[in-house]
Structure formats: structure tokens, C-alpha cells
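Following this line, the structures themselves.
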Structure 1
Amino acid sequence: MSKTSTRRSTPLRKVGRLATTLAAIATFALAAVVLLPGLLGFERYVITGGSMSGTFERGSIVMAEVVPVADLAVGDIITYMPPSDSGINELVTHRIESITDSGTGPVFRTRGDANSASDSWTFQLSAPTQARVDVAVPQIGWAFIALADKDLRMLIIGVPAALIALMSVVEATRVLSEPRKSTVQPMPVAVAG
């Protein structure tokens with residue numbers, strides 16, 4: 001009859017299993033948020049300012065469908081790069097307030113829903129398609145805002161990675177320090193008589 005050893009579940013092991021499970025769930029959720037919209041044909045943008053407050057708040061992620069510029073209409077919300085003379089050098093997500101024809105294509109004017117005045121610039125879109133916002137998901141963008149900070153990114157990614165490595169070293173040390181049991185069975189001796 002062989003004895004089988006059973007490992008006792010210590011509180012540290014329970015915490016380790018829980019942490020591993022939560023890390024796996026968080027990783028899966030983050031991968032879904034990052035990859036799934038792209039697979040469905042959406043572009044994603046994190047809202048970092050307050051000019052669209054009331055419609056969607058800072059920290060939201062907006063999902064934008066790429067549509068032909070000809071399909072854009074007054075009232076649509078688009079994410080675009082303002083003209084270089086605007087003084088703004090990052091993407092803006094604002095509502096189209098007017099579209100006029102210049103003879104060389106449509107000229108757009110936008111405004112943030114929380115702003116009291118229209119944007120001071122007008123612009124034309126040089127590409128044949130444009131990202132038009134269809135869906136906003138509140139609060140999820142904070143994770144991406146946090147990951148944009150190098151020090152915080154190291155903390156968010158580095159500390160769990162270090163803990164997993166430490167748990168692996170502890171487990172490997174435990175396994176290597178256990179006395180080895182022989183699995184060799186003695187050969188039965190038959191006596192011929």
C-alpha cells in the first residue's frame with residue numbers, strides 16, 4: 001500500500017491562487033477591450049479632456065467606425081487632427097456643427113458639446129474615410145491613461161510580474177527541498193525448491 005502525500009492549502013497558497021486567477025481575468029478583459037473592437041472594425045480613442053462632458057466624460061473610450069467622408073452629417077461626432085494653424089497637436093473628438101461646400105470638397109466646423117463656442121478653425125479631411133464615433137464606454141479609458149505614464153506602467157505591470165516570479169521561486173525551492181521518495185519497488189525473490 002503506497003502512501004500519497006497531500007499538500008495542505010495554506011492561506012498564502014490560497015491568496016496566490018486568487019491573485020493568479022484575478023490577474024488572468026484582468027489580462028483577458030484588457031485583451032478583449034484592446035483587441036475585440038479592432039477585430040469588429042472599430043477604432044478606439046481615449047477621451048482625455050472635458051470638452052464633450054455630458055455626452056461622454058473624461059476617461060471614456062469611444063469606438064469609432066470608419067466611414068466615407070461623404071457619409072458624414074451635421075451632428076456626427078468625429079475624431080480628427082485639427083489643422084496645424086489651430087495650435088492643437090493632438091486628436092480631437094468633437095461634434096460636427098456645420099458642413100459647407102468649398103468647391104474642392106466639404107469644409108467642417110466642430111464644437112465640443114460642453115464648449116460654449118464653436119472651434120475657432122475650419123478644416124477639410126484629406127483622406128476619403130473618417131472615424132465617426134458610434135459608442136462610448138465610460139471609465140475604461142482610465143486604464144489606458146494610467147498605462148501612458150511610464151512609472152505607473154512599471155508599477156502596474158512590474159509589481160505583479162515580480163510577485164509571480166517570486167511565487168515561482170518559492171514553489172521551485174519548496175519542491176526541490178522536499179525529500180525524494182524512491183519509486184523503485186524491490187524485486188520479488190522467488191525461491192526454487
Structure 2
Amino acid sequence: MYDADRGPWDEGPRGLGLVLDYERGSLPYELVHGEALVACAAWALGESGVDLVDASVTWEGLVEAGEDVVLHDALCPMTPPAFIAACVEQARESGEVVVGCRPVTDTVKVVGDSRVGATLDRDDLVAITSPLVLPAGVVARLDRRPATDLARAVADLAAAGHRVRLLPAPAEGRRVSSVEDVRLLAALTSATA
């Protein structure tokens with residue numbers, strides 16, 4: 001368990017973590033508080049007590065390790081280490097996949113036959129953020145690495161019958177999708193930088 005005074009877990013397996021920057025264009029290399037988003041995401045993952053692994057490690061290698069696997073999106077660079085640790089702890093305790101999420105604030109419409117239809121109730125929607133934690137038991141049953149798009153990965157895992165637990169992420173754990181979003185995230189987190 002993460003302790004702000006003592007640091008990450010003192011005992012037990014730490015889990016293996018990957019920072020996802022693939023298929024995200026150049027945005028993971030934009031700067032927030034003077035550091036690349038991907039570097040901030042890696043720092044948060046390491047500070048949470050998870051051991052970083054290189055993206056070149058095969059899925060088979062991760063399965064053979066027999067540990068929890070944490071996928072952390074480089075576009076959620078300011079996710080607090082304590083939140084990542086809480087997600088890992090929830091996954092270990094429940095045996096379920098755990099993923100961070102944020103409320104949806106945009107208006108979402110149904111589109112069909114090239115026509116804009118009804119407005120969906122935002123209270124029924126979430127935006128998937130980071131991290132996505134796969135307990136060791138789930139990792140052992142997967143024949144391939146989940147999609148690098150965490151929303152797609154969650155949908156695939158749920159469709160395959162894995163229970164997925166949503167854990168509300170703090171505001172600084174939001175996902176950025178543009179340089180403007182990075183500026184907003186920098187402003188939001190300026191007191192914590």
C-alpha cells in the first residue's frame with residue numbers, strides 16, 4: 001500500500017507497469033512543468049510502487065512474471081501516485097480489472113443515418129483515464145496484450161467476461177488530447193508541481 005510518508009509498498013510484489021505512448025502522435029512529448037508528459041507518467045508509475053518495464057517486453061514475458069500489470073497512459077501524466085497505488089490495491093483485493101475514470105462534461109449526441117439524434121445523459125457516461133490494472137489472475141488468462149487505447153481495452157475485457165471496476169480519478173488524473181489540454185492541466189496542477 002502507498003503511504004505518503006514512507007513511500008510505496010514495503011512488502012509483496014509491486015506489479016509491472018507500462019507507460020503507453022504508442023499511437024498517440026507527438027503529444028506524449030509535449031512539456032508540462034518542464035517535463036515531457038511521458039516522463040511525468042513514468043515518474044508517477046514508479047512513485048506508486050510499480051516497477052516500470054520496457055515496452056519491448058513481450059506479453060508472454062509479462063504473463064510468465066506472474067504479477068499484476070499496470071497500463072498507464074502517457075496522456076494522463078499528472079495522475080497522482082497514490083491514486084495509481086489505490087487502483088493496484090483494489091485490483092489485488094478484488095481480483096477484478098480496475099480502471100480510472102472521470103465524469104463526462106461534454107454534451108454527447110446519438111448519431112445515426114447521418115442525423116443527429118437524442119442527447120445522452122452524462123450521468124450514465126464516464127471517460128476512461130489511467131491506470132488500467134490487470135490483476136495477475138486476469139493477466140494469466142489473456143492470450144495477448146490489451147489494446148493501447150484504454151477505453152477499447154476496457155470494452156474488450158468486459159466483452160470477454162472480465163469484471164471491470166471503475167475508480168473515480170482525481171481531476172489531475174484527466175486525459176489530455178491537445179496542446180491546449182496540456183496547458184489547462186499545467187494550470188490545474190501548478191500548485192502540485
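One of 1, 2 was used to compute distance in nm of label points 7 Å out along Cα→Cβ at positions 39 and 175, and the result was 2.5. Which label is that?
The value was obtained from structure 2.
For structures 1, 2, which has the highest computed value of distance in nm of label points 7 Å out along Cα→Cβ at positions 55 and 159?
Values: 1: 3.7; 2: 2.4.
The structure with the largest value is 1.
Assuming 60 is percent of Cα pairs over 24 Å apart as calculated from a single structure, say which of 1, 2 it is.
Going through each structure in turn, the value belongs to 1.
Tell me which structure, out of 1, 2, gives 3.1 once distance in nm of label points 7 Å out along Cα→Cβ at positions 23 and 95 is calculated.
2
Among the shown structures 1, 2, from which was the value 13.4 of mean count of other Cβ atoms within 10 Å over residues 111-118 calculated? Present the calculation step by step, with values, prior to reporting the outcome.
Values: 1: 13.4; 2: 7.9.
Of the structures listed, the value fits 1.
Starting from the value 22.4: which structure in 1, 2 was mean count of other Cβ atoms within 10 Å over residues 79-86 calculated from?
Going through each structure in turn, the value belongs to 2.
Comparing 1, 2, where is distance in nm of label points 7 Å out along Cα→Cβ at positions 87 and 103 highest?
1
Between structures 1, 2, where is Cα Rg over 2.2 N^0.38 Å, for residues 47-134 alone highest?
Of structures 1, 2, the maximum of Cα Rg over 2.2 N^0.38 Å, for residues 47-134 alone occurs in 2.
Given a value of 25 for relative contact order in percent (Cα under 8 Å, 6 or more apart), calculated from one of 1, 2, which structure does it belong to?
Only one of 1, 2 returns 25 for relative contact order in percent (Cα under 8 Å, 6 or more apart), namely 2.
We did not get these values from a lab; they are worked out from the coordinates using the rules stated. It should be emphasised that the depicted structure is a prediction, and the values quoted were computed from it without experimental measurement. Cβ atoms are built from the backbone, for glycine too; each structure is taken alone.
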